[in-house]
Structure 1
Amino acid sequence: MKIQLHKPNFDLREIQFLKNCIKTGWVSNQGKYVNLFKKRINQFTNSNYVVPTVNGTSALHISLKLSDVKENDEIIVPTITYIATINPILYLKASPIFLDVSSDLNISVSALKKFIDEETFFKNGCTYNKLSKKKISAIIVTHVFGNAVDIKPILKICKKRKIKIIEDAAESLGTFYKKNYLNNKHTGTLGNFGCLSFNGNKIITTGGGGAVLIKKKRDYEYCNYLSDQAKDNKIFSIHNETGFNYKLSNIQSALGCAQFEKLKKYLTKKEKIHKNYLKLFKNNKNFSILKPNSFYKSNYWLNVLIVKNTKKFPLKKLIKKLIKNNIEVRPIWKLNHTQLPFKKFQKYKIKNANQIISTHLCIPSSPDLTFQDQRTIYKIINA
């Protein structure tokens, strides 16, 4: 039997919620489960406002719109992130600027500081790129694999330079900053906007879905307006600007409500899985497991294997061996600044990321992963 990287977990509870939703006749973007799911997200993250969306990409797109990103603006992004973080920038005819990452796989704070200090200037309340002379209107920071970005210094830099912060928290539902760092705040609630994903491979799923976490009431109202086709008069179908069909459906929300009941249980299980991997690979000369930093409590969405001896265990051969043995693994994404759609855009002194993609590998982390499964994975990796 195949050991999957991260599979969804369902039981009779999800079936019950879905049946109840279908019985109401409300399966599109209105109904009691839409509001209940929104409430669940709000209560768990303690976000001021929440707008559920059809997926994480739409949440990012609309967050860029809410951040007033214009055509020809520039957006700072890490080169290590899923491509969906970058695509919405191009939807708005803006341009990404790719920065390096730290050893935790998240955007490098030192690289950001250096770029801002050396490569930009501040004029009339805006930050501009010295090279292109274009306005840098926002930064997207991704909490990669559930591990939180060191966001404190980024908040300080962006406040001084009037740069909006969008947190891509697609993978970090359940990751909280610690009390002594940022007072138990959930990832996605510190920047101007935060974006969640409920795709099938996430810690809980709606089959496909997302959400925007919002601080200000006026942004919440505008987000609701834009995500529901910008309806100025619903009865007479009057629209005064271009909107989007980005509302999450009631039937997807019903699935999400059932999944939310299990979230805390999943988080506990996933922490145990991470600790088991640490025990298995303790004192191993060839491999180690990426550990979260101390300033947050991770959701442990995906565990990452670090290959210390690539001469003995070349990454591509290791991947082939694991797949041959029915173990699903995934290398770190191809660096975005090298992807064909993005090659023409600016990149800034990328070094760490080049080494990371040749030594890091995502390994199975589903909540129902057994210790026996983990022992099997360990044995095959070391064989």
Structure 2
Amino acid sequence: MKHAFLIGLLSLCPAFYSFAQTPQAPDIAARAYLLIDISASQVLAEKAADTAVEPASLTKLMTAYLVFDALRQKKITLQQTLSVSPKAWKMEGSRMFIDPKMKVPVEDLIKGMIVQSGNDATMVLAEGIGGTSEHFVEMMNTQAKALGMHNTSFKNPEGLTQTGHLTTARDLAILATRLMTDFPADVGYYAIKKYRYPGTPAANDSNRNLLLFRDPTVDGLKTGHTDAAGYCLVATAKRDFPNLQGRRMLAIILGAASENARAEEAQKLLNWGYTAFDGIKLFDAGQAVLTPTVFKGREAQVGLGRNQAIVVAVPQGQASKIKTMVTRPDPLLAPLQKNQQVATLKVMLDQVPLTEIPLLALSGVEEAGFIGRTWDSLTLWLK
């Protein structure tokens, strides 16, 4: 349900654009960009977010997703070593500089793919998991569809220019967000600033995400560059505020002019998002937004809320204008499954709809016995 909520929001235009007081986004020198308040699941700014573009090495976000999934399913292990095929050894572009004489542990290949953006390491992982790179690409496209990336088509696992190898900023946002939520224990690799495999060039040890060296709140995610794609960056930051700890933003920059430009434009977008919008926590994780009566159940009431804190982003200084209302079935009948969507929290800012948040049953309610159901049926009939 959390994932469906995210995809639904990302498929919409930013709700803030209907407000007269909407903060004006800064000028961003990129072909396309997207800024999302991850904590609030709200799009704050965008340009050409649904335009097809070449993703370059941002492709490796999907490769990493499948690698982390293979680790979780115990199809591979971090300590397992993989052989370097001639195809992997001869990969063009950025490299980890491994060769067929080496058998490289999976964890080192992950670091080589993420920190050094190594196309050779990426190919070794793709062949190790998919059997062939071609089959791995099929897996990538299957996963993309499952995640709701409807405007994405992968042709290779590393991101080198190839006809039909395309995605959009919005699809990349879906992928990046799911990568962080589905594999929270693994995304720490993206914060590694320096790494190189023993026996490879010392000069090839720095993460290409310059924001890791400039902004201590930035902890990922991935850079990309080809002549066709320009300079690209998916950057994420997490900052603490007195009223909201760990507020996360995601900035996507596609088609910037240089390595430094993509970092500067992403930094500009992140800083603007954090200052132009306040993150307001409406309810804590697991807190009941309301506790309605349940009929024909073994329990008389059920709490409705979310397993994560309910947060909204509003233009700075406008928190007092927030209004909420809940829509739900009435009467509410058992049985109810835990985490079943039961209601919707509608959030408005100054009487203008801002966002809608699904509310889930925080506990299950089993159906009552015959006498209980009969009594509640009579009660409802008399209402």
Structure 3
Amino acid sequence: MRIVEFKNIDQKRLVLKELSPARIHHAEDLIFWEGSAGAMRAVQQLEQLAKGTQSLTIKWDGSPAVVFGRNPNGEFIFTDKHGFMAKSYDGRATNPEDLEGAIMQRAKDKSKTKSYKAYASKMKSVFEIFQNAVPETFQGYFVGDMLYFTTPKKVGNSFVFQPNVVNYQVPAETDLGKRIGTSRAGVVVHYMMSEKGRTMPVKDLKMIQGSDVLAIPPTTVNKSEPVDVSAVNELKNLIASNSANMDKLLDKSTLAGMKLADFPNLLYTYLNSKVDTGLKGLGNDFVKWLQSSAVTEVKKARIMNYIKSNTQAFMALWKVVSGIMIAKDNIIKQLDRSKGVVNATVNGKPGGEGYVLKSPKGNIKLVRRSGFTKANRAINR
């Protein structure tokens, strides 16, 4: 989910401009931005799990992204992200019929008309439910992702729903299960936004009135048993023995002087590209990937020369990234097997979008790139 800001282009129209969010990084990615200290921080955070998971939260995998609230005139607005940001038409619907019409305007591809109709119908069906949940005195907007449009079906003793990739099962006897059972729609709320685009955290979702709309924060504490983190211990020695060379490789001043300030971004982009082709042998085909990228030929040559003169550090970096990823994935598997308030599966296998380790120095996300990330990217939206 991206944070948005309004720019007042003229006196009558506020236009949205997307901004980069305060990103929560994968554990293995910290080395790109923080050097060896980031890699060590990731390892130390993973170690904390051996003491229990009080600082661990799960991430909800909701869809679609929605915006709802009241404008300065007190009119209720409910729409999706595309409608709220629309420039060629007014997508900020103030009634169910306008919402349906705005969505159908986007059905340019005739082969997708049926799916657009189904989507518009679902959005239209919850308009009044959300309208009744937002107090008439409230001004501003909630930004979030839908979890379900109708009360989830009960399978056995659990409510089951799948908003996107992840299938969730919530025991009916839990507090969350009881709230789901009395609701008619569910949404995970990420933040609040003023009419002028100023964003702010949601301190209390109780302002969303009644029980028809289940509104929950983006992460929910999921307590589980302590996990085995022995695999991360050997990573400390690997990081320590290569820290000087890796930090030299990623030195910001050196990279800026060589006009390679975005080198860490390229490493990150390369790693993400490997999600589709396989995450084994990281670093071995970086040059091949670089040659097929949109980077200019002159810059490609500088990068390849730089790597050649820092080969040991470059390969050590990828060994550390791979080691943290393997240790992280093993820990995620242990966490996924534990039964908590919320149980999740992807393609029938235990696991959800992932977890977030909270830390004063910056939160870290534990997501299996070969699991959720790959499945999420494979969806044809």
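The table below lists the values:
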{"read-out": "Which of 1, 2, 3 yields 2.6 [distance in nm of label points 7 Å out along Cα→Cβ at positions 320 and 368, calculated]", "value": "3"}
{"read-out": "With Cα extents along the principal axes in Å, for residues 88-159 alone derived as 35, 28, 19, matching label from 1, 2, 3", "value": "1"}
{"read-out": "Structure with the greatest value (metric distance in nm of label points 7 Å out along Cα→Cβ at positions 280 and 312, set 1, 2, 3)", "value": "3"}
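Here, each number is a calculation from the coordinates, and none is a lab measurement. Note that the structure is predicted; figures quoted are calculated from it, not measured. Cβ atoms are built from the backbone, for glycine too; each structure is taken alone.
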